[in-house]
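Next up, some structures in structure tokens.
Quick note: the coordinates plus some simple rules give every number you see, no bench work behind them. Owing to the predicted nature of the structure, the values given are computational and were not obtained by experimental measurement. Cβ atoms are built from the backbone, for glycine too; each structure is taken alone.
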Structure P
Amino acid sequence: MRFLTAGESHGPSLVAILDGVPAGLVLEAADIDRDLRRRQGGYGRGGRQKIERDAVRLVGGVRQGRTTGAPVALRIDNRDAVNWERVMSAEPVAEPPAPVTRLRPGHADLAGALKHGLADVRDVLERASARETAARVAAGAVAKSLLRLVGIRVTSETVAIGDVSAEPGFDEDAVEASEVRCGDAARSREMIAAIDAARQAGDTLGGITAVRSTGMLPGLGSYAQWDRRLDGRVAQALCSIPSVKGISFGDAFVAARERGSAVHDPISVRGGAFTRGRNRAGGLEGGVTNGEDLVALVALKPISTLMRPLGSADLRTGEAAPAHVERSDICVVPAAGVVAEAMLALVLADALCDKFGGDAVDALLAAVERYRARLGPLATRP
């Protein structure tokens, strides 16, 4: 299973094409729209979220509520596009818009302009914008639907905003009831206060979100080749999210300072199944899932666009100039958790289809059941 996205932040729409979805998966737009709404929420979002009402249109690969085995095409219209028709017109216009040339530190502006030889940073920032993640969330919702059929569920929770931290409890009701998607009510209030303080200062905040998949099957991924190790694939997917600067599986950075005897998860057998008394590895060993929950912490830098812009330079003249200010958020950590869910789900769904076959849902489920029958100790297998 693979996907591509297209579209600009203020263009007519965002598009995702998801290839390799098995035939026979029950899928409706409402299944996807729920996650699109979750992505738009969260305290600290900017004015754009008051304009958009993200909803998906299934324009390929689905018929009568079921996938056909063809690529699934998803479209999300940008309501704000009507205000940007001249700026974003695909055809030449009589009065071209003024170019954006004041570079924004922390964004792709300078690197992208130098890479492509561009004179207008608008050509970079429209595609580099995190608005693109709406298309990822739509594709990820399809992957989640497939994973649920085999009992795998992907969730997330905010564990830090700025210097306010909380321990993840993964209580979904408490998380979704929080404006910052943190299950700790007291810490949620502190996080909101921290966002308010940053807003008043014309500044932004980053933080950490935890993403987890439960009901995992052991054996997804491979230790045989570097590019098939699942930890590497998940890390790449999560690090591709705008503002993400690092991830860790389990409690990797704490474990790095301890001895192996305190870190590794002892194996035991309970009820005829292999199990662990703890999960410091985060559900992955040797690039392969081990059946425990897959848990990763995702670190996000503060949003790069500041209402009190940093010093910068002009792309055209090279002279000193304050950074360009484009409408933005104060904190995206709560929404980033939803995007992280989508990216993890897409990697896991691909690994699932790779191991069990991706032509048809019923064949995949039958293969999973046969596999589960042989997962216990050798002496207990039929």
Structure Q
Amino acid sequence: MIESPDGCGGTNRIGVIDLPSFYATVSLSGNSGHTERSTTADVTRLIKKLEQENVTGLILDLRGNPGGSLEEAIKFTGLFIKDGPVVLTRNSNGRVSVDSDTDSSVLYDGPLVVLFNCFSASASEIVAAALQDYGRALTVGDTSTFGKGTVQNLDPLRPFIWPATASATNDPGTLKITVGKYYRVTGASAQLRGVMPDIILPDTLSCRTDITSERTMENALPWDTIQPVNYNKLNLVQPYLNLLRERSDARVATNQEFVYIRQDIAELQKLQTDKTATLNEREALKEREKIAAQNKARDTERDARKAPDEKIYELTVENCDQPGRPSLPGQTNEVVASGTTNTVTAATGGKTPPPIDPMLDETENILEDYVSLLSKSNILIANHINL
């Protein structure tokens, strides 16, 4: 939870949920007995805690999320929409099935932003696509997600190997067979193209040719469309999108971290097109010194910056049920994990500051703009009544 001045003498709080995967419910045995864990259950607890702290908006950070349980992706999407179709699946025979959220309750109906990158794949693409198509969430990030819109079955080979006995010591392995494709509720496939965000932020990952994605795989299935399904679109994003883009573009154009990113993109593109390498040791060392000097100059510039006037509270699944919130010693830009001795402080020396994350920082700015526009129009309240 990030707390910052609202410009009117008060404070503004937003929540950021870092979701590394969509894990299915598992049974854990311990001294305390049987405990069920799942993405939807854990995120539900976190959102309830954030709402108790009166956050004005929420960011779902799906960067690097490789996917996981389809069932959890559908349930998770249902936390933010009333009910309706979430994803379509077409098998090899052309038959289309519809997986829907059947729970009419909505856990969180406030301003919502989904942040992703080129490593967001599979189930995370299903969630991002559904929330985007419903007009429920603003999507921000890399030029597109991974683009994995295929369904696989895992078939162990052991039953087909003769003799198939329990005493066999060599495991012949498993075949992963593609048996279908995922489609968005609009009928468009996520395969190959992935999910494209409403607002694109500069990222060196989008320019790297050495990163594997569905588009770089040999014989990848093509992008296509099928018949869309009926769903109730909320239209909470489109009325504000042009203005949000303009404001974000203006900030990104002058933000020093994005200046560095654009420099790195230009240098990376130059290196990737250059098919030669110097064999002159002096020239190679000179290039290394140039890079080292550039990095040192950047670090010096960063150290000279004024620390942001904000406080960061680390709310976790482990501590979100505790009363209140993790206490802060009054320093600016601190992270305190409740129940541990792990404290990260940027305002005082001797300790490691939080990592610089320009994409998340700009996403926070976008969310604050979005919250302001929604509050002025009252459209969110009107949709909440319709729910």
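Which structure, out of P, Q, was distance in nm of label points 7 Å out along Cα→Cβ at positions 80 and 112 calculated from, if the result is 0.5?
That value comes from structure Q.
Who wins on volume of the Cα convex hull per residue in Å³ among P, Q, i.e. which is largest?
Working: P: 164; Q: 228.
Checked P, Q; max of volume of the Cα convex hull per residue in Å³ sits with Q.
Starting from the value 7.0: which structure in P, Q was distance in nm of label points 7 Å out along Cα→Cβ at positions 64 and 320 calculated from?
Computing distance in nm of label points 7 Å out along Cα→Cβ at positions 64 and 320 on every structure in P, Q gives 7.0 only for P.
In terms of relative contact order in percent (Cα under 8 Å, 6 or more apart), which of structures P, Q is highest?
Greatest value across P, Q: structure P.
Please compute mean count of other Cβ atoms within 10 Å over residues 144-151 for structures P, Q and give me the label with the greatest value.
Comparing P, Q by mean count of other Cβ atoms within 10 Å over residues 144-151, the maximum is at Q.
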